[in-house]
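Please treat every number below as a calculation from the coordinates, not as lab data. The model shown is predicted, which means the values in this text are computed figures rather than measured ones. Cβ atoms are built from the backbone, for glycine too; each structure is taken alone.
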Structure I
Amino acid sequence: MIKTINNNDVILIDPEQEAKVVAELLLSMNAFVSIKTAEIATTLDKVTQYRMRKEKRFPQLYRLNHHGYRKAYRLNDLAKWIENPKTYKNTQ
């Protein structure tokens, strides 16, 4: 159960649980995250990500616009890589 607080008749998620709730929501939506966010989450710089993508050992990037300038990872793909980076294999 999610703890809530009442602030001037507005019900808010307890700040101590908010990050967990947001993370679960983003995972359930299979949201996209930036390369920079992937750097923070995985501790791999973008050059290492690129090399590992070429070797099919890191999740693929998706183009978010028709020009391909904006690219991002699917959060669920990154979560799978984080669970077991040594055996991760990108099949796409």
Structure II
Amino acid sequence: MKVLRKPQYWESLQAIEDYIAHDNPAAAIDMWLSIDDQVSKLTDPNFPRRRGRVPGTLELVAHPNYVVVFEQTLDTVLVLEVLHVAMQYP
């Protein structure tokens, strides 16, 4: 199984890093790495995930404040974006 990341995922992750970096650049880098590391682990079918709020999607709670939205087939995980839990979604 492979993990593909859409441009929106990278844009969302960069926005999160930029926001955190205003107060703590080291924490911003740590958050980026933590979220993306967990996304890489989605190839493991036993890695925690939940049914998404949008039909056909799944969600990874990567941090108490951030959720990663993705779609999965038998051989691919397509990562769509990272959302702050306070955001109105969908």
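So here's what we get for this one:
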read-out	value
Structure (I, II) behind the derived value 1.2 of distance in nm of label points 7 Å out along Cα→Cβ at positions 20 and 36	II
Kirkwood radius over Cα pairs in Å - structure with the largest value, from I, II	I
Origin of the value 1.1, where distance in nm of label points 7 Å out along Cα→Cβ at positions 12 and 68 was derived from one of I, II	II
Comparison of I, II by distance in nm of label points 7 Å out along Cα→Cβ at positions 4 and 76 - largest value held by	I
Winner on relative contact order in percent (Cα under 8 Å, 6 or more apart) once structures I, II are ranked, highest first	II
